[in-house]
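Chemist: Several structures are given next for inspection.
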Structure I
Amino acid sequence: MNFDSISEEFQTDKIYLNNASVSVMPKISIEAMKEFLVSYSEMGPDSPESEIFIKELWNKTRNAVSKLVKCKPEEIIITQSVTDGINIVANGMNFSDDSNVIIRGAEHEHHANYFPWLRLGKRISIRDLPIDENGGFTQQVLKNSIDEKTRLVAISHGLYNSGLILPVKEIGEILQKQNIPYFLDTAQTVGCIGDFDFVDTKCDFMSFNASKWLCGPMGTGVFYCNKKSSDLLEPLSVGGESADSSKDGKLEYKELPEKFQAGFRNYVGLAGMESSITYLQNLGLDNIRKHIIKLSNIFIDEIGKIPESKVYVPKDESIRTSIVSFDIGNNDPETVVSELAKKEIIISKREILDKPILRISPHIFNTEDEILRLAEELKKL
């Protein structure tokens, strides 16, 4: 599939290569949000007509997301961010004082999937898996860390700094055999690793946002809760949409997805989110994967021509996303980001452990010419 003309369908005048943080939205999704606001206002925001309108939007969005990750629509809870979903699990599970949670790489991990578990360390044991240079770990290391007190394993599917894709299906098989709940942060994989069956990982819970690889609006995210695992969690928030009271005054939670869907009102975000997901699915997730990996490989080749440059990604493209982290000798990453921004080229500064690095994350609207332009500017440093 030829993606050369795709860039015209996105709302940006820059060479934007920071999609692992926040992506640019397609124009069609921006229009969908505008159309929603007009229609919602015209029919009356709190009217019988708008009630039907909103219900249809909920259904369309949940159906689009469930098709994307291969789950049941009722297992999809709409949130504001990936962080929301992580905290639903971290603060909603009942941990005994002698239990432990296993995480990966601690300070190599993104703060969103580290700090909520770190806070739990005040009262339970947090076990940190030792990692290799790309942030991965062996299955044997995981097996050695598990004991009868292990209450949860929480890891990222794709790493925000090295781009490594972890073998989450194999990990899920290990945990399922021992009946250990499994949480996945999939913010860096949903939408960019092809047509992948996320539920086949055997995870109980999963969280991601729509504003990265799904090209949706800020303030929209997804929390997946396996229907069989719902009883493991106490909702963080409760409201009229998520619970009822019995005749004797006891609180009774509703079934999924309402149980965790208390008070969400970002309906215009739903409209943009559903539009972007449908747009990407029409392009073909495997087609997107091929395109962005091709761009990352071109950049890796070009950066290799610069003396003293170093790339911090796995060599095997089958186990990485399109993220490429790198440095250029002694050039300060923050300065490089600032100088490139003056030339309308947007990349980011991130960290691998304590080391500052540069990062690009090309998406479907990026082109080979943009990658080559970036490489030429870096060669001038």
Structure II
Amino acid sequence: MKYASLAIHGGRREDAEIKGVNYPLYLSSTFVQDSIGDYGEFVYSRSNNPTRNNVEQLIAQLEEAKYGLAMASGMGATALAFSLLKPGDKVLVNSNVYGGTWNYVSRVFEERGITYEVVTDFNHYDFDKATADTRMVFLETPSNPLLYVTDIESVCKKAHEKGMLCVVDNTFMTSYLQKPLKLGADIVVYSATKYYAGHSDIIAGAVVVDDDDLYTSLKFHQKILGAILSPFDSFLLTRGIKTLPVRMDRSQENTQKIVEYLEKHEAVKKVYYPGLKSNEGYELQKKQATGSGACFSITLNDNFDSVAFCNALEIFDLAVSLGGVESLVCHPASMTHESYSKELQDEIGITDDLLRFAIGIEDVDDLIDDIAQAFEKRKKVKR
């Protein structure tokens, strides 16, 4: 089946005794066994639950992978990938990643005896200079919030030559637009809260792998750590995935029209979006993905106030997160990436005038009109 059909019909439906259109919601924490020593697949829901297994298989199928693991949050998924690390290991991580990931790397790694190196540009990183203790590469592409594009295939090839695992956070793209495992990644992680769920009503994460040994280790840690996705949220996540292609198509279409409008606007200094031909990552993004997603960032010219502009928006909600049906705007320096030091923010380019937009499925004319009126109101504000 093609992706849009699999999103609706994938999972474990053949296992259901009653053939409902939707896979059942199993709220039981424990399952009755036939006899001592004769234990079935489902014993206790922390280990396995039919509704969670259904969405895990669905996510794996959409990735064209063997295994999926559903976690209680995107950070739960990232932490599960990091659970493979041992004291003395080192990680290479790209410089602008999700703020929660950075919090884990910059604070929890030290507690666990793990070191890290921040890589500004993996596309030009010399892997021959990596130290022998380097165990893992962790990257986001396009990155959050500057939408920098990393060549997954090239980086994974070089990392594997040095015996490193490659983990890719594919939240911005989903498997609908980009499949990192097909490009050489070992592990793919998601905040499924975002596009997979798609309605800003659950917190969820996912990990996808092909390798049997990696899965065995990750499955063990999922069970022992216990940060599993609840049956109810698994049911809602499955429901959200059914409309993922439709939502993503509409959000991307809206995004392209908006960034083309903004690129020409007098208020805008720069638009960060790999779907624009002027973006340095445009060709690479076309090579490794089938779209550029529905997030972008902008900086404003000096005579425009980003705070006043955000406050003047009427349809866009000022909020963290992304991937829902509604359009959002946020101020990364004080919201999603406030955990970065001011020095690191400045080095990366997460400046006070940077704004990140997550575009939903509203009428695009309404969104553009909202941006236009906010710019007009801003002209009247002097500092």
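Read-outs: derived from the displayed coordinates by stated rules, not from any lab. Source: prediction; values computed, not measured. Cβ atoms are built from the backbone, for glycine too; each structure is taken alone.
Chemist: For the read-out relative contact order in percent (Cα under 8 Å, 6 or more apart), a value of 17 was computed from one structure; give its label from I, II.
Modeler: II
Chemist: Out of I, II, which one gives 23.9 for mean count of other Cβ atoms within 10 Å over residues 48-55 as computed from the coordinates? Show your work: numbers first, answer last.
Modeler: On the way: I: 13.1; II: 23.9.
Working through the options, I get structure II.
Chemist: Shifting gears a bit: If mean count of other Cβ atoms within 10 Å over residues 232-239 is computed to be 15.8, which of I, II is the source? Show your work: numbers first, answer last.
Modeler: Working: I: 15.8; II: 21.8.
Going through each structure in turn, the value belongs to I.
Chemist: Matching task: 0.75 is the computed value of FRET efficiency 1/(1 + (r/R0)^6) of positions 72 and 96 (r between Cβ atoms, R0 = 30 Å, to 0.05). Pick the structure from I, II.
Modeler: Clearly, the read-out refers to II.
Chemist: Where is distance in nm of label points 7 Å out along Cα→Cβ at positions 128 and 224 largest, in which of I, II?
Modeler: By distance in nm of label points 7 Å out along Cα→Cβ at positions 128 and 224, the leading structure of I, II is II.
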